[in-house]
Structure 1
Amino acid sequence: MATVELTSENLDSSIENNDILLIDFWAEWCGPCKMFGPIFEKASEQYPDIVFAKCNTELQQQVAGSFGIRSIPTMAVFCEKILVFMQPGALPEQGLIEIIDKVKGLDMDQVRKDIAEQQKKKNADA
């Protein structure tokens, strides 16, 4: 599957309707983004069960702002509607594959349990 363009119009549905969503926040003028782009595109073809989305931070400033993007490229990963990874910097191909494999191996029931426990603790401390 090729990458899809992420916009404010399809952000919510992209998160809601896909088990795993990888987002590459980038800009045309960004050198590291240009180096990471082909790696991201290649991975999108290797993993047809995952949605790979590219968000042009110049054209989609509202989306980038909602994620607090301060540095590009930045990659964000959603698994079952939960943001499980977000990191700035261009990744090498092997680094991207390792992240994908780790996300695919997540026990999302445990992740949800951990989030609930953290929220409970945060509420108790407030």
Structure 2
Amino acid sequence: MAWIYLFIAAIFESVWTFSLKYMRFAELKTLRFTNFYKVSEGLPILLPFLGYILFGIGNIVFFSMAIKQVSTATAYAVWTAMTLVLIKLVEVFILKEKIAGLEILFMLLIMTGIMGLKFYGTAVK
């Protein structure tokens, strides 16, 4: 179950990262009760901020549940690697950014390391 928690935490971390990308800190102070719910004015400012809070909390909750069952160093390495791969996949398939062959190779190496840590951790117990 810990590996599922890590995967969910990585998803939350990835979405949290993109909420930071689209957050407009300087414009947060322009939100008022009269405009925060309007699609053209407040929501493009408010939604990334709410995502930052909600996905950040979700990330912390699921990661903390995972490290209760897996060693902290292994959990952190797997969580970080999964987050990096998920962010790159979103950039390529949703944001239509280019990907180089070496990037694919390095992501495969990351995934190999994740699987190695998972199977090694399972074999030791």
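Read-outs throughout are calculated quantities, based only on the coordinates presented, and are distinct from any laboratory measurement. Being a predicted model, the structure only gives us computed values, none of them experimental. Cβ atoms are built from the backbone, for glycine too; each structure is taken alone.
For which of the structures 1, 2 does the calculation of distance in nm of label points 7 Å out along Cα→Cβ at positions 2 and 34 return 5.5? Derived from 2, not from the others.
Can you spot which of 1, 2 the value 13.6 was calculated from, given it is mean count of other Cβ atoms within 10 Å over residues 10-17? Write down the numbers at each step before the final one.
Values: 1: 13.6; 2: 20.6.
Here the read-out was taken from 1.
Sorting 1, 2 by relative contact order in percent (Cα under 8 Å, 6 or more apart) from high to low puts 2 first, with the largest value.
When distance in nm of label points 7 Å out along Cα→Cβ at positions 26 and 42 is calculated for each of the structures 1, 2, the largest result comes from 2. For Kirkwood radius over Cα pairs in Å, the calculated result is 16.2, so let me know which of 1, 2 that is. Answer by label: 2. Given a value of -26000 for helix-only ellipticity at 222 nm (-39500 (n - 2.57) for each DSSP H run of 4 or more, over all residues; to 500), point me to the structure among 1, 2 it was derived from. Only one of 1, 2 returns -26000 for helix-only ellipticity at 222 nm (-39500 (n - 2.57) for each DSSP H run of 4 or more, over all residues; to 500), namely 2.
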